[in-house]
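So, here come the structures, one by one.
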Structure 1
Amino acid sequence: MWRKTLLRIPTHFGRLVFLASLRDPATGRYGHDELLRLLGNEDADRTLCRSHHQVFAEWLGFSLAEQKSDLDEYLQTPGNSRYATHYRNLVPPTALDVERQLYLTDLETLMGLLEVEQAAALPVRAAYRLQ
């Protein structure tokens with residue numbers, strides 16, 4: 001049941017955002033109404049924490065090109081904002097320092113690429129308006 005819920009989110013980055021949103025920053029515990037009802041507090045927290053780390057690890061295993069493609073797809077989905085969740089808050093608490101650093105380096109590289117792409121697209125858009 002939980003896998004089906006996650007698979008409805010089309011991108012790994014979207015799943016990462018979703019799972020991070022289920023973690024209460026004040027307590028560090030995860031919660032999802034349906035899982036809480038089915039499993040109870042402890043098992044739901046453990047399941048969600050494990051899912052968060054698994055999706056995080058899968059995303060880290062992607063090449064930079066695959067990460068960019070996944071992030072592009074996430075950003076093109078209506079309702080998903082580039083600034084909706086600060087990317088630093090998406091790291092699961094169980095991540096190792098090396099995983100955290102790799103993630104941050106990859107995301108900062110991808111964000112730089114997005115800025116370059118957007119800057120390059122602006123003159124093209126302006127040229128079309130002038131014609």
Structure 2
Amino acid sequence: MKHRTTCRVIYGDTDRMGYAYNGNYFRWFEIGRTEMFRALGLAYKAIEERGIFLPVSECHARFTTPAQYDDRIVIETTVDAAVKGGVKFDYRIYREDGGALLAEGYTKHACVDRDGRVVRPPTFIRDLVGKRHNS
């Protein structure tokens with residue numbers, strides 16, 4: 001599944017040159033995956049209420065063109081179904097007007113229970129993100 005959501009670059013997201021600060025891309029990645037879960041019918045909060053937490057274990061971003069103050073951006077999020085031991089989300093961020101690629105990257109997430117123990121992604125997570133494999 002490919003999910004898209006939009007947001008606007010606010011003044012507080014930018015540096016003195018008017019470009020979005022690099023750390024904000026990871027916040028936008030989070031917006032992308034949160035809205036993807038919401039669109040699939042299960043908010044992050046509901047996942048945590050079931051006793052499963054998805055801490056980031058690895059992240060990467062490659063910047064192509066800087067986002068600037070007041071740009072409307074599109075956050076495109078997909079799930080990498082090849083990852084079996086957790087969940088990996090891939091992201092592409094575009095400028096809404098014209099579609100210029102601004103950045104792309106990924107985050108990998110472990111699945112942990114309420115006690116912080118790493119567990120296999122539960123069936124409801126695998127089904128939710130289309131990772132229906134036997135594990």
Structure 3
Amino acid sequence: MTDFTPASALAGGLLIGTSASLLILNGRIAGMSGIVAGLFRRDLREVSWRAAFVVGVLLAPLVYGVLFGPLPPVTFDASAGVIVAAGLLVGFGARLGSGCTSGHGICGLSRGSPRSLVATAVFMVNAAITVLVTRHLMGH
């Protein structure tokens with residue numbers, strides 16, 4: 001477990017807020033599931049900004065590594081099958097909920113969307129239940 005680092009947390013929050021604000025000012029929502037899904041549409045005007053956003057998200061850790069050194073290692077205590085199943089469930093949930101945590105939790109809440117408030121509450125309750133079950137009831 002890594003220590004809390006206020007400077008990097010503040011910088012990350014500022015970057016997320018700035019990107020969400022810039023997209024909202026252009027009439028778009030910074031929800032990753034919607035941005036990625038939009039890459040598969042035929043409207044080339046929509047694909048270009050979406051591709052740039054996804055490339056930026058993918059390159060950000062590399063830029064961080066060059067500027068500040070290596071990122072902390074990421075480890076998973078699950079098999080590849082469990083990780084794939086979890087990813088599919090998250091994708092299904094994002095489609096079912098008409099968005100993901102970034103779209104509802106960051107952009108939707110900041111716009112005062114009632115639907116996003118409900119969606120974010122459901123995300124958080126389910127996250128708490130998942131932690132309770134996997135960390136405390138399953139003996140980890």
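Identify the structure, out of 1, 2, 3, from whose coordinates mean projected area of the Cα convex hull in nm² was calculated to give 9.3. Among 1, 2, 3, the structure yielding 9.3 for mean projected area of the Cα convex hull in nm² is 1.
Of structures 1, 2, 3, which gives 7.2 when mean count of other Cβ atoms within 10 Å over residues 70-77 is computed from the coordinates? Among 1, 2, 3, the structure yielding 7.2 for mean count of other Cβ atoms within 10 Å over residues 70-77 is 3. When helix-only ellipticity at 222 nm (-39500 (n - 2.57) for each DSSP H run of 4 or more, over all residues; to 500) is computed for each of 1, 2, 3, the one that comes out at -21000 is 3.
Values in this text are rule-based calculations from the coordinates and carry no lab data. All values derive from a computational prediction rather than experimental measurement. Cβ atoms are built from the backbone, for glycine too; each structure is taken alone.
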